[in-house]
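Asks: Structures for review follow.
Quick note: the coordinates plus some simple rules give every number you see, no bench work behind them. What you see is a predicted model, and the numbers here were worked out from it, not measured in a lab. Cβ atoms are built from the backbone, for glycine too; each structure is taken alone.
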Structure P
Amino acid sequence: MTDKKEMNMDNNKIRPVVCVSRCLGFDHCRWNGDTINDSFVNLLKDYVDFITVCPETDIGLGIPRNPVRLTRGGSEGEVRMIQPATEEDCTIRMREFSHRELDKIDRIDGFLLKNASPSCGINNIKLYASAEKGSMIGKTSGMFAAVAQEKYPHAAFEDEGRLHNFVLRENWLINIFTIARFRELNKASKISVLYDFHARHKYLFMSNSHNKMQAMGHILANHDKMNLTEIFQEYEKGLMELLALHTSIPRRINVLMHMFGYFSKELNPEERQYFLNILEEYRRGSMPFIVPIELIRNWALRFNTEYILNQIILEPYPKELLLLSDSGSGRNIKR
């Protein structure tokens, strides 16, 4: 029997651990001494535990400092970090710092890094043939970000520029809070809490991948063939693979219809048609997901449908973080 405390995991008490670029409002540490006052990062401060990092400052390049760039060089053509103004090669210092800093951290649920940074940029960082003036020869990851992605391949990575997009922001929030909930759950070391976690995340997981969700369920169904540590490890592997897939409008509509089925017979024809009209607007991209979800929540409350009310998809992260502003095409989540 699942403990009531396990069933009522308060979403607002879950605080993901996020490694964030220090220049995003924490310190004036950019190459020119500036900081970036990011409103979303400021909002996040009440809901996540930040670990700040400024790799270029932390390896001693100073504030302000001459910019660095990434080049392709050496006998093996490896990526190097060069400061053109001084001709200093910062590669070894940056790599050693990145490994040392990340090794000190026991747990990271996500990364929120400065875009276009030679140290922190997740991808699409300009790569040059040399430190001399010349054209770009390709794109790569920032040096710190590359080590972070190697050490934490299943953490939720985003940069602050992409999080202006509504859907990318929502996917990142869903992932860091889901990963954080699993980390808290893992402390209990009880199979019952893992069953409850899976049941409460059913529709959230379905919106990413029905097949992956079923595969994770099969791990639980065959729990007698593995010890508890192995079960949690296998389940975590499946969870990270599922979260990497994100969601899509068709899958979300399928989930909404499943949930709608719990009380559709109790509704009058006008209410049923209204819901279908809302789904069509959502399918066309003219309605945010929160609208049909709130309808589902309202009916679940009205008919006291406890199973639906316990579903994490109704509030996968604190509702205070729900911002509808985006970059214009931010609700297009077809993949």
Structure Q
Amino acid sequence: MSPRAPVPPPAARPPSASDDVDRAVAVLRAGGLVALPTETVYGLGADAANELAVRRIFAVKGRPSTHPLIVHLSGAGALESWATAVPEGARRLAEAFWPGPLTLVLLRTARASDAVTGGQPTVALRVPAHPLALEVLARLGGGVAAPSANRFGGVSPTSAEHVRADLGPEVDFVLDGGPCAVGVESSIVDFSSGSPALLRPGGVSREALERVLGVLVPTRSEGGPRAPGTLPSHYAPRAGLVLAPREALAARAAALAASGRRVAVLGQLDGLPAGVVAYPVPEDAVGFARELYATLRAIDEAGFDVIVAAPPPPEGLGLAVRDRLERAAAPRKSGGG
């Protein structure tokens, strides 16, 4: 009888989504940083109850410690443990848009540390609409403080590859949930003074907020709490960004190219001069928002000096896209802004 052939060891089982969630929860509980997928952008998450872990977020991003973070929750049932008072309007928005791209700013309880809130009496809260993020949050049993998973002031990441390119080994684990469906950050609505105010336009349109509340929601740029992503210069690619009306894009691109710079145009446009490259984005605001950050990153990777773009009309999700483009085009302070 011939000897039995040796039995090969079993093939390594590819990691499943459940395995990845297990690892993400374990890293968070151990005080590590996890890049979490959400429907808006990828977040750089830490256990919101672990102050040392939260402070590491600021170090990794190069983010000022006075700039508050958003605490991500598994559901609206956790609101009372983080907020001292939840106005009826805030509850109505949570019911209508959670899970989803909406952040509520409310007066905080002692559970929200100064490290999370930037020393303010308010806390920013949201429930993300991504199944992997929700599973991590439910398993963790607490909140995850998470800004975007990129260097402070730069273009937000909408894929796991973007996170790895920006932060590399400084993130303990990247939970890959595929590309982000919305592509721009959440809308931030402040209720800390009682009546609602829009601090940052985002994935829920102003029109949708007003339909649910039955009142106008004004924009507040000064006099309220500090909020994530509201500095004058933010969301900026390495290339310079110049804004112009659509009818003036070709002429502006030609003038910049004539000065010897490599020019890209954000959007499809005919009649561009030689050497100027168009990077198409969807013309509808929802598609524009979804593709915005990935397209800006692709232009940067190609080594262009300047990007010329036409902001969309400020209706629906176009308001959020316009806001991001205007902040990306704003004058930049030395050191990243």
Structure R
Amino acid sequence: MEERRVGDSGLTVSCVGLGTATWGRDTDEHEAADQLKAFVDAGGALLDTADTYANGDSERVIGMVLAKSVGRADVVIATKAGGLAPHERQGGRRRDMSRRHLLKALDDSLDRLGIEHVDLWQLHGFDPLTPLEETLSALDAAVSSGRARYVGVSNLTGWQTAKAAAWQASWPGRMPLVSTQVEYSLLERGVEREVVPAALDAGMSVLPWSPLGRGVLTGKYRSGIPADSRAASDHLASFVEPYLDDAHGRVVHAVCTAADGLGVSPLAVALAWVRDRPGVAAPIVGARTGAQLLGILAEVDVELPAEIRDALDEVSAPPFGYPERGAGQE
């Protein structure tokens, strides 16, 4: 599997990362171990999690797997902090990006993971109740204390990304942001308006989450909702439902048509498209079972011909206008 640099840093990762949002909830320790071993054997290295995934059980499962099955040196571990578990939310607040909360969350993550440092520590969103400068100071403290090697952000808007990157670059000793993790796929290209340009300008890489359009781009929902799918589950149905309308269906149809012509799966087409977008280092893919992951790994190196890439660009193009395209005639 191809290796890529993350931003302008010296950190390198595999061109596809393994997501673990379901580990500890839908994926147990034994299944997780099988997945991670298969991923590493295929040349994969980037393992992504967050402190709130499965209420911390995702990190606990990773810790168990690292202790028993896969060596710490074989993976680049990325986690996120700042999100609040449902029982912690008060007054609708979903994130706490205070320095106090973040650094305690990092310590708790390290305990669950059973390691002394993470390779990439990411802010899991924006908190309007905490000054951004305070939030970013936690990143500096994490690196200077040896608890994190590199830092990034996740789910920020374009202006938030640009402001954070500029603040970190404005004074010697502050830790540069190397990445931003955002939803990005053929069904969700909104980040191309301002987030991706901001990241490229700041020397940051993009780590797309849900690169398969929450599973819809695999084509499995074209004729209904499979009983064992996310859309059929109580806790994930609302996550998938926005992409099951006719407009998104036209994009899925184009992906499936391209896949038929190339003799590969729709998954391979969708993943290859986002993998090779400007600024992308590693799309984060997730699988409930080892069999699903092996299917992904078997087609991770598929290359799209330019004419197919152009056709997919056209059918999925997001709306652009003022000010992204300029003011036009004054």
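Asks: To test your reading of the models, identify which of P, Q, R gives 3.4 for distance in nm of label points 7 Å out along Cα→Cβ at positions 72 and 272 when calculated.
Replies: That value comes from structure Q.
Asks: Among the shown structures P, Q, R, from which was the value 21.6, 88 of Rg and Dmax of the Cα atoms in Å calculated?
Replies: Answer by label: Q.
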